Structure P
Amino acid sequence: MGRYSLSPNLYDEVNTINISDLKKWGYLKPYQLKTGVISWKRWGRTIGSISILVDTRSDAGYMELSYNYRDEPISYRIKLVTVPSNLGRGEVYYFLCPVVKKRCRKLYSTGKYYLHREATKGLYRIQTLSTNQRSEVEYLQTVMQGENSLDNTYKKHYKKYYAGEPTKRYRRDWKRIYKAGILTMDDFNNIKNKLY
């Protein structure tokens with residue numbers, strides 16, 4: 001008989017619904033009712049899709065989700081709440097999780113429903129790595145950032161100086177290059193003397 005998996009759900013790999021995406025796709029315009037389909041792809045293959053209905057016509061806005069989970073039809077609503085923007089213009093939308101009753105901007109599907117991260121059991125991929133593996137990942141990220149920064153400095157319209165002073169971007173890129181160990185200390189000191 002098969003056993004249940006003991007590996008944790010990884011938040012990096014589960015399907016999510018994000019307020020930023022809904023806004024980008026035009027679902028959160030005020031005083032409208034909009035329906036559509038959200039689908040997720042991984043490696044060019046569709047791995048899931050849901051029907052969505054967003055109603056912002058009243059103060060009690062909501063999002064209704066309809067989908068099948070293991071051949072069981074599921075349909076439920078998630079409240080949308082607004083908070084005045086800290087910039088003094090407009091409002092910021094949040095989901096109100098039906099389980100933990102907390103506001104959030106991203107819902108995770110680690111099981112049957114889309115919920116706040118605290119209502120689901122899971123980890124981020126980096127949390128599943130050992131200390132040595134984490135340091136290796138950080139080192140590789142640092143080297144990759146340094147190489148990307150070095151490539152940026154050779155782009156056609158990259159602005160290195162403005163009014164005789166090095167730009168913030170140029171300084172930041174050279175700091176990343178040095179941190180990645182792509183240059184020797186002498187090379188970096190020569191460049192640093194030119195920058196500062």
Structure Q
Amino acid sequence: LTQVKENQATFLKQCKELNKDFSAFAETIEHEKAHGRVTTRCARLFSLESLTLDSRWKNSNLSLLIVVERETFEVSKQKTTFETSYYVSNLMLETSAANSLVQEMAQAIRQHWGVESNNWIRDSSFNEDHIKTKAGNQAQVMALLRGLAIELIRRSHPKNFRAAIDKFADSHAALEAMLMQVKFL
């Protein structure tokens with residue numbers, strides 16, 4: 001499963017046309033209300049067999065297109081945003097299992113965004129990309145500790161992740177209270 005992005009302009013155009021011109025084999029819709037936002041996600045599953053793929057994709061056995069449309073309403077700003085993403089997969093489509101497959105794919109895509117979110121936090125809040133380590137396994141140990149810190153802070157449901165880190169760095173009492181709140185202590 002991989003996302004088709006702007007740097008693959010021809011392939012992305014083909015995916016957009018397929019989404020517009022053909023009916024999906026299956027569809028799943030999910031609603032979520034969290035963090036001051038109301039989000040509706042619609043994932044649709046298409047076969048790629050009608051496309052003539054560029055020669056560089058020939059050996060990839062790509063067979064499926066998953067289109068994810070996300071509508072997000074930010075309550076505080078009273079603003080709605082729309083986003084459409086395109087993903088391709090080389091899984092084989094059995095039409096009898098299309099409904100469960102589109103749900104699996106939608107879940108995998110959501111989990112991928114969780115990984116991307118963690119990577120963004122690691123870089124923006126912990127400046128991980130610029131940290132230099134010298135000892136053999138020091139980088140792995142520090143990455144594990146940053147991962148633990150991210151998970152513990154997430155469990156406390158901060159409104160602003162960076163502000164929470166600053167608060168805990170400045171106040172041992174606030175850090176201890178958070179660790180007790182998330183049942184770490």
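I have 18.2 for mean count of other Cβ atoms within 10 Å over residues 38-45, calculated from one of the structures P, Q. Which structure is it? Can you show the working numbers first?
Working: P: 10.1; Q: 18.2.
The read-out comes from structure Q.
Could you figure out which one of P, Q the value -14000 for helix-only ellipticity at 222 nm (-39500 (n - 2.57) for each DSSP H run of 4 or more, over all residues; to 500) was computed from? Traced to structure Q.
Looking at structures P, Q, which one was distance in nm of label points 7 Å out along Cα→Cβ at positions 94 and 118 calculated from, given that it came out as 3.1? Among P, Q, the structure yielding 3.1 for distance in nm of label points 7 Å out along Cα→Cβ at positions 94 and 118 is Q. A value of 2.0 for distance in nm of label points 7 Å out along Cα→Cβ at positions 102 and 134, calculated from one of P, Q, originates in structure P. Between structures P, Q, the calculation of FRET efficiency 1/(1 + (r/R0)^6) of positions 110 and 150 (r between Cβ atoms, R0 = 25 Å, to 0.05) yields its largest number for Q.
Of the structures labelled P, Q, one was used to calculate volume of the Cα convex hull per residue in Å³, giving 223. Name it. Among P, Q, the structure yielding 223 for volume of the Cα convex hull per residue in Å³ is P.
Readers should treat all values here as calculations from the given coordinates under stated rules, not as data from a laboratory. What you are looking at is a predicted structure, and each value in this text was computed from that prediction instead of being measured. Cβ atoms are built from the backbone, for glycine too; each structure is taken alone.
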